[in-house]
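K.L.:
Below are structures written as structure tokens.
Bear in mind these aren't lab numbers, they're just calculated from the coordinates by the rules spelled out. It should be emphasised that the depicted structure is a prediction, and the values quoted were computed from it without experimental measurement. Cβ atoms are built from the backbone, for glycine too; each structure is taken alone.
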Structure P
């Protein structure tokens, strides 16, 4: 649970790329905050800008080709102004990231133990004489069965769920203050997904670190986060605490995402579907980016971009019709 102390603040972040003669605007004025001990859910379809936003927090977007505007203030410092050397002291040590496909992040020709030890030594987390003891402790922390023998395994010898646990262990090696988890349950079956999410929830509670869960599935974040930010076409269209957002969603896109989640109580014969696709970021609509897919779009929606406003205490929404749509009948 957040203690109210601001740890990360993203201010009017804009990220664009030049692709041929086009300018692709991947992020269009995102502003977010993360307090110490807070669990934040970042939700949206693929291509909505959520992963690009937090890759920039990690300093993983080379500039050029990326053009980054705005501020990303971590612990009082704007990380967009840090040199590569300064950023290496932050990346992994203070802010760690779990990527969505562990097999792409783990070295296939190094044993698991060596990779964890490398992470420990890189950030000076423990002395050389204690690295193997600490590596074993980390595997036990993330509940890897038969941990001593797993240290000698190669990534391909482990299941997807175990590889993801290894990635979490490596991310926790230097006791980061913020953990970014980008689609941490992708390609895992439902049972393993639940175990990984419960693990993240337990570790976050025990260590007091802040955590950001980046996902396309609102159902994934329902139990683990405190607050939710919904991304669409490079902007945040709605953000609130999870109880307000699930109980009283205001943006048509959020309502659509919630109605796409199957429940035992639903009376529909078919699952709800949001028609259409996210617009081309190089050719965004003049008005609201969601208007081509929105059943409630008016002439104003087609010609005027909505401003983000506080529609209820702590509940922000960027929609001309915020609060006027019945969430049960999208």
Structure Q
């Protein structure tokens, strides 16, 4: 049932993409603001309490909806799962910008590609806005940032919620991941503190909890890139990132494994400099990305989707046969 619901949800999302400003996301955002406003007392533990309260309310409503659907008819359960997956998993939430960059570069419109990339990066969480392209950025820089951001987005919008859907019962898994990612992004608001800026308690708590929830999925996504890409280079880059002390950072790990799988240098220069300055002096000798690398990245993501969807299908069939 779960695999069928996933396939149908992805097909619907391809035909009718989920708008970024949709009613469900606005409702969750409003609830997050309400809980934060009513529980924020400036202490770090209040951020954890607010996050837990948000999770209890949201996951409780999802669990209740799944239970009510089960009381009605098995078909209602499938429909409910399709709805939840449509709201939490999807390519079109990020792929339209990546495709637009491909089209613009194919028309030799480099300034247009820069503008599309800037708009795309501007809508991302703060940890992704670390290297905005300059007005005179080359094709290599635009392609590098686009590929890197697409791999991270594919993990956050497709692979990670899919893994949690496979692990936890019912539709709770993808909702938990999407909620954690959304709160880490929504509550990540640095505030003035003397001459510097620091994350207030809610942003700090949401960031830590999101990293805990994302610890296993990010490694599974990196492993998937390695399996369907250049395995040896992906593992080499993964080990290099760990040796340089960046193996625990989600973005660094994805870019290391993804870059190795593609045979390209897609990590930011600052990150590559950290790798080169590590104890083992890891330096990745991949090729510079170009417009053709964009197509290679699309192929890598789709092969990963087929890999994990096939595994999910086999697990579903095995569970059905075991009943």
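K.L.:
One of P, Q was used to calculate distance in nm of label points 7 Å out along Cα→Cβ at positions 39 and 55, giving 2.7; which?
P.N.:
Only one of P, Q returns 2.7 for distance in nm of label points 7 Å out along Cα→Cβ at positions 39 and 55, namely P.
K.L.:
Upon calculation of helix-only ellipticity at 222 nm (-39500 (n - 2.57) for each DSSP H run of 4 or more, over all residues; to 500) from the atomic coordinates, which of the structures P, Q produces -8000?
P.N.:
P
K.L.:
A further question on this structure: If you work out percent of Cα pairs over 18 Å apart, for residues 95-254 alone for P, Q, which one comes out largest?
P.N.:
Q
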